[in-house]
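Next up, some structures in C-alpha cells.
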Structure 1
Amino acid sequence: MWRIPTRKMDMDEEKTFGFNHTQFLNGDTISSSTWIVPSELLELSKSNTTTHAYIKIKNSTGIEGSIYRITNRFIFAISGDIRDKSIDVLLTSE
C-alpha cells in the first residue's frame, strides 16, 4: 500500500513537488494531470510529461505547524484509468 509522504515547506518558500509515476503506469503513459490543492496553498505553476507530474506552490493563508495535502490526479493515455497520489505538506518556519 502507498504511504503518503510528508514533506516540509518553509512558510515563505516557493517549492516544487512532483511524482515519477513510471512504476504505476505498466507501460502506459500519462495523458493528463491535474492537482488538487487546498485553499491555504497557492498553485504557482504545474507541468507534466508522459511519466512525471510537477507542481510549484507557496503558502497563502496556511498556519505554521499545519499539514496540507496536495493530490495529483493523472489519467492513463491508453487505458483511461484515473489514479491519485498525494503529498502532505508540513508548513514550518526553519
Structure 2
Amino acid sequence: MKEVLTPEEAAELLQLSKYTVKDYARKGKIPAKKVGTVWRFSRKSLLDWLSASSATPEFREYTSQEIKEFLAADRLDAQTAEKVSRLLKREL
C-alpha cells in the first residue's frame, strides 16, 4: 500500500473529487505538502484527519438559555438586545 498519494489517489481514499482535494489542500483543510508544483498526501495523515474530523461535530445547537447568557456577557446595547430577544421568541 502506497504511503504517499497523488491528489487523485487521495481523492479516491476520501471519496471526494480531485478538485475538492486540491482545494482543501490549498486552504489548509487537509494535511498535504506541495512538492514543487504538485500536491502530495500522506495516507496515514489523511486517515488520522478523517477519523479526528468525524469524531467531533463542527457545529452544535445552543439552548435558549446559553444564548441568553452569551448575550448578557456581550452586553449588547438595548436596541440590539431587543431585536435578538424578538428573534429568540420567534424560534421558541
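Tabulated results
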read-out	value
Structure from which 59, 26, 21 was derived, Cα extents along the principal axes in Å, options 1, 2	2
Which of 1, 2 leads on relative contact order in percent (Cα under 8 Å, 6 or more apart), largest value	1
Read-out helix-only ellipticity at 222 nm (-39500 (n - 2.57) for each DSSP H run of 4 or more, over all residues; to 500), computed value -18500, structure in 1, 2	2
Structure with the greatest value (metric FRET efficiency 1/(1 + (r/R0)^6) of positions 14 and 62 (r between Cβ atoms, R0 = 25 Å, to 0.05), set 1, 2)	1
Highest-scoring label, criterion being mean count of other Cβ atoms within 10 Å over residues 6-13, among 1, 2	2
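Read the figures in this text as sums done on the coordinates, not as results from a lab. This is a predicted model, so every value here is computed, not measured. Cβ atoms are built from the backbone, for glycine too; each structure is taken alone.
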